[in-house]
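Following this line, the structures themselves.
What follows is calculated from the coordinates using simple rules that are stated; it is not laboratory data. These numbers come from a predicted model, not from an experiment. Cβ atoms are built from the backbone, for glycine too; each structure is taken alone.
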Structure 1
Amino acid sequence: ECARLNEAFNKWVVSRRPFVIAKCGMSLDGRLTRRLGERRWITDTAARGDAHRLRACVDAIIVGAETVRADNPRLTVRGVRARRQPWRVILTRSGRLPLRAHLFSDRFARRTLVYNRKSLAVVLKDLGKKNVTSVLIEGGGDVLGQALDARLIDKIQLYLGPILTGGPVIAFAGVGAGDTIKAMKLDRISYRRIGQNVCVTAWPKLNRAE
């Protein structure tokens, strides 16, 4: 996986913007979460272990403020060896964040960056200036939707858990393509079974709708 991320460095050298991987664990019907505050995982430990190996290959992890408030994530690499812990990047519109969250109180707190009222494109440009060559967008659906709407995604990695949840919290929110012809087309698609989950990896064709 890390060898493939040479493409991340190549993109950064040319554009000075990081390579963007959209990653999430979701149900078979495309949902990210259960009830608000519920701590059960959609995917199993095998899939989460694979996701940590992916984290170990990137320079930064991006989440929205709602993910921080609802899940209190650590966004660290655990269970696998990493050269260093990635930057933890939070996008917020209100600036209201729980100061006791792990991202502000653990021993990696200095590697937490907060962007208030900044578009994802602006954030990526700034991260590129900080020599961040690759980022992993882990949610929530609003941030993933922003990335899709703006065609900022260079690669997707989705972990599908063997569960149907229903409900409104979809993996990629945002405005959406509207017409199917405007949807992002994917190429180089691969499927792996990991435990009871399926991991789908793909790259957008020319990084835009065709």
Structure 2
Amino acid sequence: MEGRLDRLDALEARGVRSIQLTHYLVNETGDIQTEPPVHGGLTAFGADAVRRMNRLGIIVDVAHCSEDTVRGVVAATDKPILCSHANLKEPGHPDGDHPRYLSPEYARMVVDTGGVIGAWIAVLWQERLPGMIRHLFRLIDTVGIDHVGIGTDMPAGVAAEEMPDFSHHPEIVAALRARGMTPEEIDKVCSGNWMRVFRTVRGR
């Protein structure tokens, strides 16, 4: 945005419906999970951007945002937010303290807005499909099935060997079914929860 909130209006007019506030570089909206804090959380500009996105019907995605940044987003928003791709921290697991993983408190802040967290498919790179499904069920156990989805993060290249494109996603559905999920629960995780947030934020 480079300090210009009007760019959000231009993006909405071009069909953009969701914007991730941060990525792997700290920017003007707030701090990130993978670098030391610079702003002390969400900036004033970031809060203005959140409110403008609410008004425009653009979904606020807090993936990569630090916990303090998310705390600021939650204070600023009046609409549900997303954390599109992340997993919970997992004490005792070799990769359980990954900097992109969430504390239970972080996860609950997202869902307290009515939002959704996408179980990060990137773990396929190391843990294959059973690991990804384990992470998804850990999220469900923590925040409830109404607040969990599939966090593809594609095409990011990180899961290319196991799941190179979306044509392989029926394998996820089969794995959920094998774990005992009902068709209604699978619908929520695969699309229904995302669509609820989309319709709420868009207001239609």
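Structure above, values below:
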{"quantity": "helix-only ellipticity at 222 nm (-39500 (n - 2.57) for each DSSP H run of 4 or more, over all residues; to 500) from the coordinates reads -6500; which among 1, 2", "calculated": "1"}
{"quantity": "Label whose coordinates, when FRET efficiency 1/(1 + (r/R0)^6) of positions 29 and 45 (r between Cβ atoms, R0 = 25 Å, to 0.05) is calculated, return 0.70 (choices 1, 2)", "calculated": "1"}
{"quantity": "Which of 1, 2 leads on relative contact order in percent (Cα under 8 Å, 6 or more apart), largest value", "calculated": "1"}
